[in-house]
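Each structure below is given as structure tokens.
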Structure P
Amino acid sequence: MIAPRVRLQSAFHVGALSKGTLMAVAKSGAFWGVAGGLGVLYFVEKVPFIQKDIFSPLPVIGRFWPVPEEE
């Protein structure tokens, strides 16, 4: 009887991080990145050019920051 051929494969990794660890770090990083971005937008909400350039053009919530008409 012939023994089955053993094929060794290395697991996917980047540096010392395995695939599972990389996925956990990516999810956590994405969460904290979004939370940090929303926090920054919250703190700069009262700056006039931020209201005009970023918040006013938003489709649904842009009406909360109306842009005064220039003559």
Structure Q
Amino acid sequence: MPVVQPTGSPPHLGNYYVMAWSFLNIFIVIAIVVLIFWYLKKRNNERKELFNKLDTIIMYLQHSKKDND
């Protein structure tokens, strides 16, 4: 049985629904990656602030211990 070639030509821009869905999927992936980086940066900054506070407390306690001795 021979294969029959379809007549006509494909559309110039393709199906708008398929293109829009593809762009939406790409946008969702990019948004997830950006949110992950934002969350990690925020968490890292909070950790740095916590370490700075702890360092300040340790320095204060060391100075007060020296003053008491």
Structure R
Amino acid sequence: MAQQQRWISLAEASRELGHEKSYISRFYRRHQNEIPNGLIIGNETNKLISDDGIKWIKEHAKKEGVLVSN
């Protein structure tokens, strides 16, 4: 039997990753065209993210604000 996907709020997922509650919400606003369909669902005010979505963000998030030398 396949494991059922867990869905949680973006704020709760942010805290699970050890960040402030708006971390995933900000990431989503900045990169919403890059995130595969079906990992985040909801309407304009309420969004939920799946376990696969959390995993995808962990794998694709880079430290923003870090200077890169050329």
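A short reminder: the numbers here are calculations on the coordinates, not readings from a lab. Computed from a prediction, not measured in an experiment: that's the story for all the values here. Cβ atoms are built from the backbone, for glycine too; each structure is taken alone.
Points to keep in mind about this one:
- If helix-only ellipticity at 222 nm (-39500 (n - 2.57) for each DSSP H run of 4 or more, over all residues; to 500) is computed and equals -29000, the structure in P, Q, R: Q
- Across the set P, Q, R, percent of Cα pairs over 20 Å apart reaches its highest value in structure Q.
- Structure (P, Q, R) behind the derived value 1.2 of distance in nm of label points 7 Å out along Cα→Cβ at positions 16 and 48: R
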